1. Given structures 1, 2, which gives the highest value for FRET efficiency 1/(1 + (r/R0)^6) of positions 86 and 262 (r between Cβ atoms, R0 = 41 Å, to 0.05)?
2. Out of 1, 2, choose the structure whose coordinates give FRET efficiency 1/(1 + (r/R0)^6) of positions 166 and 302 (r between Cβ atoms, R0 = 30 Å, to 0.05) equal to 0.05 when calculated.
3. Quick check on the output: 1.00 is FRET efficiency 1/(1 + (r/R0)^6) of positions 102 and 246 (r between Cβ atoms, R0 = 41 Å, to 0.05), derived from one of 1, 2. Which one produced it?
4. With mean count of other Cβ atoms within 10 Å over residues 286-293 as the yardstick, tell me which of 1, 2 scores highest.
5. Quick one: distance in nm of label points 7 Å out along Cα→Cβ at positions 206 and 350 came out at 4.7 when computed from one of 1, 2, so which one is it?
6. Consider the structures 1, 2: one of them gives 57, 45, 45 for Cα extents along the principal axes in Å as calculated from the coordinates. Say which.
7. helix-only ellipticity at 222 nm (-39500 (n - 2.57) for each DSSP H run of 4 or more, over all residues; to 500) was computed and gave -12500; which structure, 1, 2, did it come from?
8. On Cα Rg over 2.2 N^0.38 Å, for residues 142-389 alone, which of the structures labelled 1, 2 is highest?
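Every number in this text was worked out from the coordinates using simple rules, so none of it is lab data. The model shown is predicted, which means the values in this text are computed figures rather than measured ones. Cβ atoms are built from the backbone, for glycine too; each structure is taken alone.
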Structure 1
Amino acid sequence: MIKNLSVVITILFCVQSFAQKADSSPYSALGIGNEVEAKTVEEMSMGGIGTTGLNDHLSFSNPASYASLTLTRYTLAAENRAFWFNDENGSDNSSNAYLSYLGIGIPLGDKAGFAFGLQQNSTIGYTITENTYDENDELIQAGLYEGDGGTNRVFFGFGYEVIKNFSLGLEGKYIFGKTERSVISQTRDIHLATKYKIEGGINGFGLKAGAIYKMEVKPSLFVNFGTSIEFKNDLDFDADEYLYSVSIAGTESPRDTILDISSKGVYKTPLKTNLGVSIGNPLKWSVGVDYSFRNAIEINGSLVGHNPKLQYDNASKLAIGGYYVPRHNSISSYWQRVSYRGGVRIENTGVMVNGSTTGSEFTSINDYGISFGLGLPIGRFSKIDTSFEYGQLGTTSNGLTKESYFNFRIGLAFGDKWFGRRQIN
């Protein structure tokens, strides 16, 4: 028991890593940043499927899956994201590494279980330059847009098998974080630049409910159905806005303050529905399909409701993936016990951006990705999970940026019997 608690304490100390910069995408400048789905490394390596649960492994997609836990599971994961950007003015690249989640799942008898932990909820991290030239191609105005921060979520969920092969679950979360955005603009022949900065905090609560039904069509072959609903929630913004003159010769030196006010806003996320179906032999193979959809996000209040370049629309995502284990109990070959995973996803993010300087045409931002990964056993109940994902976000049309990215994720998943009865005293 002491060994188990020491592992948990070590994991919890890793929380400080969530403060690291986790994004470099220009699209993180919108709203509360790029949303991070509640998915484990195993799920992300299969395109993001997981609504029907993961055979006795910790899954964040559906709280009903906690009812199937037979071992105490504790897991943490890190991620490295590499970006390549292309627009009408050229190309650029960047990368970030950070801790993405930590979680603990504990069974309660044969029919129930609960889980809790900390995950990233959204990320902000961008540096964008915008220059204006006259007819002689001479610079007349320069702008620098920067942002950093994001939000995290603390969650606690419970699952219970109501009748054989049918489980229900409920999960609550608290979302919190800080953001900082700034714009520096300087005009030719004017000594001082102007800087507009917003520093603020975000917080709110959310609730998710789920259900999973497992149907055995013949020995060792199951068809699983799952659904989860993320109820609508409001995130409150409280921020301070500043506008002041600044000298940027060498180092930034603030001068006269023009504006210093407090602002408030509300980020309203509507109800989101997730549906999933999978088929397979849990110890050998499985193939699944997940589909999710929600209505448009609303932003109200004086703080964030006046971005003329941003609109929200309905969002949806389709994911297809699965895994294959050649022989889970092989003694002669380690690689036959490895889980081989893969998947694809297509997503309409619901974000619409007007990237032109003259028109009012809004373009939908879509996301496409393909992923694969390995589940590498280490001991009887533990493993190392890896996920490799390549995708593309956005487009170069309408003055926008096309973002290509490669994500490498690695997770450590430990399993143990915390409360098992001793066989030898």
Structure 2
Amino acid sequence: MKIKKSIPLIDQHDKNFMYGGKFGGNFIPETLKKPIDDLTKLFEKLRKDKKFLKERDYYFKSYIGVPTPFIKLENLTSHLGGAQIYAKVVSEANGGAHKIYNATVHCLIAKKAGKKFIVGDTGAGYAGKMLSMAAKKFGLKCKIFMGAKDIKRQRPNVQAMKKNGAIIVPVTTGSQTLVDAVSECMRYWVSNCDTTHMCVGSTVGPNIFIKICAWSTAQISRELFQQVKEEFGEIPKKMKLLNCVGGGSSAMGFWNEFMDTDAEFIGIEAGGPKSSKLHAAPLTNGSKIGILHGAAQYVIQDKEGQIGSTDSISAGLDYPGISPLHCFLKDTHRARYTSVNDEDALKAYQLVSKLENISPSLEPSHAFYEAIRLAPKLKSSEIIIVNSCGDSLKDKDIIKQKLGSYIR
């Protein structure tokens, strides 16, 4: 099993939509087969439609504000020594995070499908915030499913969703976090798919949603590829691309254009609090393959094989599964994965916000900590690039509670 060059990663599945014969697929109820098939046919048509691509690119530029900055973190590099540290500041996109790419594409698809309603899930609140923004932009009525626990800890994004006119549905089942929000969103779509389009907020779920999300966020690496060439005159051989990984959408977007290069991909999962055995890092902790939200993947499970409990300070990484694409990358050894605990993510947020003119959310703070750990061990000729995929504004209440102050 290996990755094929010159074939988009999202298309490297078999006839059953399985990557490497083990991950992904469409494990869905019969009631969802037709809407999934219809959406798959529509997307495959649109992604080859020059008029649709032109429309997408227009809104990416005029609405999202691409390209986002690529900057050297001079102070952090000097402070740590060793490798040169850069950041792709995706948080400068409209709304403050990478989720806007997926949300915009889904709204464009919904319009093409003649749907007037759009529904989505959210954990950190960014997917919900971006979907509410895009829905408002394109004249769609929007409903967001969000865990009750996440509603409390991501208050700024909840307020933004309401301001954009979205209806927020609190999910009080299970852990009251992202995993439950996705489940409830899918249940709702089963009953309303004739009038409603569903936007899955990450590269998870039935195959078509993985494809749409990864295809949308690939804009990040298309920009970065050119920015890196302009900065260095070539794609450096000694280059590491670091990205936090929950569902895995920002990492797929960050890495996509570099699949055929020598760039090393490092995914950083949420290790949870030091004081707990709970985490949200299935790839790092040897989790077994299971079925979650319609797809086979490595997933945290209990002794009975049921979906296990997770814990993370970062709502956007607090998910028991992982995209089938990341499972495929791990098994082919194209990417390696590690985890960072809550406390170290907070330390990284503090240091980066203090030294540089960016303030990463708690999700990319996990990746920044890995950069802080790695950089001093490397030569100055080596390059580390971190995807700063979200702004810390949504986490200000958590940060104040944990650290006593908030740096913006």
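1. Working: 1: 0.60; 2: 1.00.
Once FRET efficiency 1/(1 + (r/R0)^6) of positions 86 and 262 (r between Cβ atoms, R0 = 41 Å, to 0.05) is tallied for 1, 2, the winner is 2.
2. Working: 1: 0.05; 2: 0.35.
Comparing all candidates, it corresponds to 1.
3. On the way: 1: 0.55; 2: 1.00.
Clearly, the read-out refers to 2.
4. Values: 1: 20.5; 2: 16.4.
Greatest value across 1, 2: structure 1.
5. Working: 1: 1.0; 2: 4.7.
Only one of 1, 2 returns 4.7 for distance in nm of label points 7 Å out along Cα→Cβ at positions 206 and 350, namely 2.
6. Details: 1: 82, 40, 38; 2: 57, 45, 45.
Structure of origin is 2.
7. Details: 1: -1000; 2: -12500.
It must be structure 2, since only it matches.
8. Working: 1: 1.38; 2: 1.01.
Largest calculated value belongs to 1.
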